[in-house]
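Several structures are given next for inspection.
All of the numbers you see were taken from the coordinates with simple rules; none came from a lab. Quick caveat, the model's predicted, so the values are computed rather than measured.
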Structure P
Amino acid sequence: MEQSVLALLIRHINEEHQAVSDALSSGSAKDYAEYRELCGRITGLARSKYIIEEMRIRLKEQDD
């Protein structure tokens, strides 16, 4: 069960990461402040994904 929940979280993070990356690469940032905010969101999403992946690996190791 935990594995499927973590996989779902990772999928949603990947989708959000892609959406923010697309917005950033299309030049949708109105100014430097918005550009920095988008970059910060990407950084936060990447960090969140890393933490969830680590948790997924540890849970799998416990199951084995």
Structure Q
Amino acid sequence: MGINKYSYDGPVKEFDMIIARHWIGTTYAISEEKARSNLTYRFKTQNKKSPNTQITLTGKMTVE
């Protein structure tokens, strides 16, 4: 299994509340699960969220 480029374009939830209706991010990862983890981390750092904040990317992830 190789590394793929994953793209996310959709809403972001903090706990159960939508805090961003439309956020776009891309990353390279070995699986969709790892890509979601990478992008969740990126969203937290870009938006100055605590590492303990529960962030969920609820939209569809695509492989480019």
Original post:
Looking at structures P, Q, which one was Cα extents along the principal axes in Å calculated from, given that it came out as 34, 21, 17?
Top reply: Q
**OP:** Compute relative contact order in percent (Cα under 8 Å, 6 or more apart) for each of P, Q and report the one that scores greatest.
**Re:** P
Subject >> Origin of the derived value -7500 (helix-only ellipticity at 222 nm (-39500 (n - 2.57) for each DSSP H run of 4 or more, over all residues; to 500); candidates P, Q) >> reply: Q
